[in-house]
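K.L.:
Following this line, the structures themselves.
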Structure I
Amino acid sequence: MIGRHGRTSVSAPLIAIADLEKTYATRARPRVQALAAITLDIAAGEFVTIVGQSGCGKTTLLKILAGLLPCSGGRVTLRGAVVDGPSRDIGIVFQDPVLLPWRTAFDNVMLPVQVLRLDPAVHRDRARRLLALVGLAGFEDKYPHELSGGR
């Protein structure tokens, strides 16, 4: 990044992944290494795509970044803080739908508010804005089976 007077300045990455490893214990083999020596810095506003064949560790990496899965080695930081569990600062959209079929779109978005026992009145407007952001304004009262899957 170029500073105001033409000087080069380096800012800390938004996400820093250093020597990240993940191994799984299985019944068939003692260990399966899903990730090995992953190192990557991601700057604020940077767009990164992770591609690879099925089973290469993409989902494992994303779950570790979201704090949903512990790493076996190395570390991940977000804004300089170690990611060691779920955080309100990180969201993840899974490949398969994880909506509760008996809850409306609005009620599904409000589920974390309920689980975290937050004041629903404080979060209703944000839930509506989030639904609008993904093109679901006007569909707040619809159930998952009533929404298009994009097909």
Structure II
Amino acid sequence: MRVQPQLILLQKTLLQIEGLGRQLYPQLDLWKTAQPIMQEWGTDRLSGRNIAQELRRQLPDLSESIRMLPQLLQQFVQKASEGTLRIRVDNEPYEELRREIQASARRRDQTIVGAAVLLAGILWLAFRTDWMPGVVLTAAGLLTALLARRDHGTVHSD
């Protein structure tokens, strides 16, 4: 089922309601039940009268924006031709994502190192007679892998 991100909570709620409804009344078809209500809502919302009212309500702001459009366009073209056009982008969400990716990569690398050392310790214990280095390697590998997993879900700022 394809889920639109902006509607994910609504769709999840509808699925839960349908599941509960079918437990109580197995013949329930939520979509058939809701269709007349949704059609009425859509028809009312997209009616010419409602669209005209909304346009009338927004007309002062719209006319002001249209009046300023030629000046803004001229400024835009001038700055673009001079090479001074700047577009601001909010970097914070991308920085947060970068930190999460770095933390995840750090945990992955620690887990791999821990697993490799753990495997080396187990192999040492299996094939060598002096068991102390094998125990140390096994313990160190296990501890490293567990510590890497313990930090799962936390993001460390650099």
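Bear in mind these aren't lab numbers, they're just calculated from the coordinates by the rules spelled out. Just so it is clear, the model here is predicted, and its values are computed rather than measured. Cβ atoms are built from the backbone, for glycine too; each structure is taken alone.
K.L.:
For which of the structures I, II does the calculation of helix-only ellipticity at 222 nm (-39500 (n - 2.57) for each DSSP H run of 4 or more, over all residues; to 500) return -5500? It would help to have the intermediate numbers written out before the result.
P.N.:
On the way: I: -5500; II: -27500.
Value -5500 for helix-only ellipticity at 222 nm (-39500 (n - 2.57) for each DSSP H run of 4 or more, over all residues; to 500) corresponds to I out of I, II.
K.L.:
Then there's this: For distance in nm of label points 7 Å out along Cα→Cβ at positions 44 and 68, which of I, II scores largest? Intermediate results must be reported in sequence, preceding the final value.
P.N.:
On the way: I: 2.6; II: 3.5.
Structure II gives the largest value of distance in nm of label points 7 Å out along Cα→Cβ at positions 44 and 68 among I, II.
K.L.:
Supply the structure label, taken from I, II, corresponding to Cα Rg over 2.2 N^0.38 Å with the calculated value 1.31.
P.N.:
Derived from the structure labelled I.
K.L.:
Here is a follow-up. For distance in nm of label points 7 Å out along Cα→Cβ at positions 36 and 140, which structure out of I, II has the highest calculated value?
P.N.:
Answer by largest value of distance in nm of label points 7 Å out along Cα→Cβ at positions 36 and 140: II.
K.L.:
Out of I, II, which has the highest value for distance in nm of label points 7 Å out along Cα→Cβ at positions 92 and 116?
P.N.:
Working: I: 1.7; II: 3.9.
Biggest value here belongs to II.
K.L.:
Comparing structures I, II by FRET efficiency 1/(1 + (r/R0)^6) of positions 12 and 124 (r between Cβ atoms, R0 = 30 Å, to 0.05), which one has the largest value? Walk me through the numbers on the way to the answer.
P.N.:
Values: I: 0.30; II: 0.05.
When FRET efficiency 1/(1 + (r/R0)^6) of positions 12 and 124 (r between Cβ atoms, R0 = 30 Å, to 0.05) is computed for each of I, II, structure I gives the biggest number.
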